[in-house]
Structure I
Amino acid sequence: MDESITIRPLRDSDAEAVVALYARATDVEPRLGPVTLAQWLQFLKLPQNRGGRDFRIAERDGRVIGLAESSLRDQGPRHSRLLKIVITPEARRRHVALALLDDILGIDWEDVLPVQTLVSRDWPAGIAFVTSLGFVHIESDIAMRCVEPLQPSRTLAAARAIIERMSDPTVCAADVARIHNEAFASDMASRLYSPEEMAQVLTDSELWVASEDGQVSGFCLTEPERNSMWIESVAVDPARQGRGVGQLLTYQALTAHDVSTEHPCWLNVSSKNAAALKIYRRLGFRPQHETCRFSATRRELIAARRRRIG
């Protein structure tokens, strides 16, 4: 690596430089961004990102040329680290990404800690890079789009559910955290949330909830945008799944925002979640592209780096 390049922790003052970095990197890999300043600042506020405490910057002559986004995810009995590296086009193939990776690997001490990273299926150079380091493809995130919501069959159980948009989502933080943690317990990409952390997530989001017998039984978390909307997550209490409540929740959110060709709705779903894929297809969602999730233990990555250096 060029000796004029330094690796350092992220600073608050880097925000605008990070936005510019994403803009330059997106010219080569469109799926990376772009990212607005407001989106970046909101991203840093997410509980798992801890204000960017474990993020790293690659800098040359005072200019940001690389970024490693790194978050440790609490998954109850296990943890994992999610890693994303963004490099400017002119700094690629100069070992900047490797230097950022080495710094991130020095944060933890647990050898068997899984490190995960995401690479678009459309980016063969990125896939070749991560596989050369020992990462293995374990699943994919399927991006799906809906432009014409299809009304689901209304089951008797779903008909009894009361669906409403919460004017103050934070009042449901404890119920949403509980349902999220139970519904996504086996999801390798998810993390556990405390009620306080979930309240932080819900502050700037739109929340729809399903209630049965006076208790929250499911939720749909959305992020409306100017020309589209995103469904961040849909979850139903495991004890009440399979009765159409999740479909009805999602449909209500779609119709409330007049989803159409001009105002589509997007979501991501795991390739291993066959039940969710089937439900979303029933609602009118269609697959658009695939992002591959790779994983390797910290020990495997360190060994691969030593072999490469040696």
Structure II
Amino acid sequence: MGQEIKAVVLAAGKSKRMKSGFTKVVHRILGKEIINYLIDSLTTVGLGEENITIVVGDNSAEIKAVVKRNVRYAIQAEQLGTGHALLSAKKQIEDFSGHLVVSVGDNPYVNSYELQKLIREHREKNAACTFISAVFPHVPPPYGRVIRDEKGNVSDVVEEIEATPEQLKIREVNSSIYIFDNNVTFPLLYEIDNKNEKGEYYLTDIIKILKKRNYRIHAVKADDYAISIGINNKWELQQAQEKFNRENLKRLAEEEGVTIFQPESVTIECDVEIGRDTVVYPSTYLASGTRIGSNCRIGPFVYLKNATIADNEEISFKKINGR
């Protein structure tokens, strides 16, 4: 198994672009909070909950209310950048000598497959820092551009606001999902400065610092560039809802034998169980906690939450309204 692995999730951001009274990582996608998608992926690759630290700020109570797990917490009193956020977890990781996974908390697309690939290649390359990059087929979002040398090796990551016009043409971006050799990296975090346009301590600057000391830096290209897309506003939240819903409907049809008519009008949240040969009709919403047996007929125009439906039942708008 190699060295022990711990994780730090950076989730103290102010969430201003979400235009909401709630911090963005507690917003739900198919009934599950954004941050819980990430925590689920981390535990799936073998991290125990006690080895996961979430960096929080004023949103501490909100996050703790939805995570409800045996994770640890660190406080970032001021939001001075991602490098500063990681240093806020000093108490939890300063003396840790294994591998440290670091991710932002607003990315529900980070799945166990990509995390396993990240960990595997980090060990194989014996790198001080490995991160997931994403290559966009079009102009990427405003993320840090991955700079490579003539041999194709990573030499730097430049934040978009700091990038030159030529660097802005690069379509490979940093996904802000890292794994570090903590023995090497943690002491060097103190060398990150805030001499940049935002006056923030960028965690990406650790790559340049490591490179100057001839440590190996490695980037693992994601199979799907969407893995790099965090949730910053309500439209991106809706796009994530649509993506996860399509995947969930496809799984139910292929693996559970559920028939779904006009799937573009059907939403089925996480934690919904449906038996074989059940038919779900258009304009139906099945919320978390719902359990439906086999050979049922559900819909159209039905909303169910925490409902239990026995085998061979029919639930429809017409039947509910006695028509």
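Any read-out appearing in this document is the output of simple, stated calculations on the displayed coordinates, not a laboratory observation. Since the structure is predicted, the reported quantities are computational estimates derived from the model, not experimental observations. Cβ atoms are built from the backbone, for glycine too; each structure is taken alone.
Here is how the numbers come out for the structure above:
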{"quantity": "Which entry (I, II) yields the derived value 16 for relative contact order in percent (Cα under 8 Å, 6 or more apart)", "calculated": "II"}
{"quantity": "If FRET efficiency 1/(1 + (r/R0)^6) of positions 74 and 274 (r between Cβ atoms, R0 = 30 Å, to 0.05) is computed and equals 0.70, the structure in I, II", "calculated": "I"}
